[in-house]
Structure I
Amino acid sequence: MTDLPTPAIAVLVVDDEPRSLEAIRRTLEEDFEVFTAGGADEGLQLLDRHPIGVVLCDQRMPGTTGVEFLTAIRESHPEAVRIVISGYTDSDDIIQAINVAGIYHYVTKPWHPDALLLLVRRAAEFVALQRRHQILARELLSSEATLLGRIDTDRGALQNRYAFGAIVSHDASPIRPLCDQAARIASSDISVLVQGESGTGKELFARAIHFASPRASRPFVVQNCGALPDELLESELFGHKRGAFTGAVQDHVGLFEQADGGTLFLDEIGETSPAFQVRLLRVLQEGEVRPLGAASTRRIDVRVIAATNRDLSVEMNQGRFRSDLYWRLAHFVLNIPPLRERPEDIPVIAGHLLGKLNPTAPAALAPPTLDTLRRYPFPGNVRELENELRRMVALSQGGRRLGSELLSDRVRSFDFAAALGNVENDGGTLKDRVERLEAGLIRQVLSEQRGNISAVARQLGLSRVGLYNKMRRHGIEGGSDGA
């Protein structure tokens, strides 16, 4: 499998708080060259001296706000992707930031390291794509044939990267028949609902469906529906006209229009409000969007793939999700099983991830280590497994054999018997017992972290939303939003 070449991308972090700068630097430094600045003036100097691709800026700084700084560099350094970090959730401020400064995304405090790293990776991919397009545009002046060949090569690399065969699993894994089913419906235009816990690979399936479909040459656009308030989500998806609301200083083309001819992936669709569900249903029924503040509608040709870590059929029956929208989205439903229900995949996925961490000399797991990983329930699924392996490789300092002593305490010393409640005498199916195992692990980490939700989610490799959903499913109460 051949990956697309990705130029090195430098990241600039601007924040007047040294501890915040250091925390973000540590989160990003393994993947990027990171420059830090304690204020706007120092940030501008670094931008002038280095080819910065991504800029993260705190909103609240003495002398200037993050929005003001990012607005200024939009003129002087338009190629840089801009991200604002804010501890405030006022929707007017957020809308102003996105529209006035042309913000790529915003991050609210307290941020999760994995979520921040994923966001910056996507921003860097966008920068890399822009740079490749600039190179291709220059080549077009001299050779149209060269340009077309490069585009075909890049498209072929993407199709290989996101093929169903690239989804890593054991030959006997329940993932295999799901891949076969998804491949059979990829060529049609029916909508798809992908259900599964956080970290199970829902977006991988969505991308595989897109790149196996006739729409593969058109855009694949992603929106996390749980990350934005209604007004901002509607603006992102449907677009808006200048002056449609406070802070709308220019027209904005929505993601439905950007995805025209291609696929729109709506992640965490189960987190949307009833009011937004009505608006989305209308767009899906009519096949056209009306940007906020516009007098007319615009036709769109978009395939929608939605994903959720909830069971939407249950949400629908309990009145929390509209039944008419559910049936619009669920022409075909894929239920991705969690990692604890397919332990045979753990050795295969672990080997693949270790190969990515060190392609030239990948480390290997000692048999006792692998046995421990197979028994652990992995609430964070593949994402948590990857976090665990990264930690082990770092601690091994280049060692080729990863022993059990490198496992984190929660994995190595997890009390399986206590979590199952004396499994030998406990009733229920194997799935029921594993569910109790997961619930026991979450309770254990909640106790260790004294109910700090952010710390628990970080330790288990979950998003805060994913952790809250698991706690609700298991009937676990308590926890606080402390950082």
Structure II
Amino acid sequence: MARWTSDPHITDVLRAADAWRERCVLADGSLFSDERLWTLDNIAELIRRFVANPIEGTDRDFYDKLKEQLSGGKPEVIRLAAEVVWFLLLFPHHTRFGPDKKIIQIRTVWNWSGAELPDSPFLYTKCLMGVGSPGTAYLTRRYEQFGFLLEMVQRWKSLPAARRDELMNRDAPWGFVRWLDELPNADRRPVRNAILYFLFPDTLERNLSNEHRRQIVYALRDKIPTDVRPKGRRPSLIECDRAIFSLRKVFESELDTTEIDFYRSPIYQQWWAGVRDEARRQIGSELTKTLSNYGLELRQCGSKKRTLDDCYPTDTATGFWKNPTDATNKPLRWLLHLELVSDQVVASLPGQHGDRRVAFANTAQGNSGAVTTRIVPAIKLGEGKYAFYETWEWQLLFCFLPALATGSSGQLFEEFDPHTGKLTYMGMNQDYIAAALITLNEDDDVFVSSDLPRPIRYGEATEALARLINIAPTGVETSRPGRETADAK
């Protein structure tokens, strides 16, 4: 279930969310009192004062404007506004927004009604510890989240009782998700995801970022059952929600536990591209500093293309680019095969045109002293069936002294022979003084597929690549590449 996050306070936060669901969404009550605050009349009045009466300008903060909008309003409408603020502050983790600060803001709004904020268990620190990072837009554009929540509850309470029962029970959660996504701007309001998590924490994730949702689906698409696997490049939010729910079931089976979270190890590293992006940045920064001592510069092939889809189409039948001629003119990744052979992981070239073209770079300045290329594996699942597993990546580094001969803005490095270490540049054999295979993942990261007899570890794959790739630095006998590990935590 999605309720587990490893944080000890999560049970208290979700108990508070369950109370909001029962008292405020399914009924017309209040979290902090015995009043009837979440009624259609009160919500309509708050919408009239807030949504229909915007105060433009950035020189005043959210609460300053809200106080003016609520001025002269009925006390119960003002207290309803305080409970809306409570809900919006329920999600942000205490490391980003502490409970004391949350209580101050809730109390401030409630006290505008002329009454003191009651002592409620849902205002205790343990209930306001939060569940995750809300993202910048959630807090800086709070007025949008406030207004969307009000409009959602208004439409919900305007539905016939039978329809509400269907969406909340018999067709839950997916019927409710479809209904919610019909609201204007649902796909642009992070609170949409907070609403769904707090209403259905057994099914939907503590994730307010639509971009993160799509990254999860893209990175782990080979694990998603085909009946819920999104087809397009930009799947809808409900497609992402359903796919991630299916992924949760896959991971629960693989890891033999329900205590999993997409922002915790070992799953986080499998989809979060930022882990490898940061590792590449650190490596690039250190190499750049070293090269600058010699008046040289680093060229990083493919650094501006985040995914394979951003590069060129691939072919899962060959484990290579779909159109090798087009793709290998400017090879933004070096694609290599991994296969389980007699229980050993074996790396090989794809056996396609251009599979020894490893990189291209702008060498027109005549000061290029090193080049890195990104290695992405195509893992063989069966005859004519490969999985491009971008969760795993390595960098292959070549260093040159003196600098490479002046070339073009897109000069090709081709005919690299992994057996001899020979590298060709501008049609001639190119000497290099050092080379390294750099890891970007943890050795115990695993690739699991029902098509394989067992999981494959990243460390095994690294050793297989090291066996495949030999190098021949100037004045040094042919040997395996040096192996460096980047801290990808």
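What follows draws every value from the coordinates through simple rules; no lab data is involved. None of the values given here were measured: they were computed from a predicted structure. Cβ atoms are built from the backbone, for glycine too; each structure is taken alone.
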(message) Given -15000 as the derived value for helix-only ellipticity at 222 nm (-39500 (n - 2.57) for each DSSP H run of 4 or more, over all residues; to 500), which of the supplied structures I, II does it correspond to?
(response) I
(message) If mean count of other Cβ atoms within 10 Å over residues 330-337 is calculated from each of I, II, which structure is the one that comes out at 16.6?
(response) I
(message) To test your reading of the models, identify which of I, II gives 12.1 for mean count of other Cβ atoms within 10 Å over residues 50-57 when calculated.
(response) II
(message) Given a value of 1.08 for Rg/Rh (Cα atoms, Kirkwood Rh), for residues 34-193 alone, calculated from one of I, II, which structure does it belong to?
(response) I
(request) Work out Cα Rg over 2.2 N^0.38 Å for each of structures I, II, then name the structure with the largest result. (result) II
(request) Work out which structure the value 0.30 belongs to, where FRET efficiency 1/(1 + (r/R0)^6) of positions 274 and 338 (r between Cβ atoms, R0 = 25 Å, to 0.05) was derived from one of I, II. (result) I
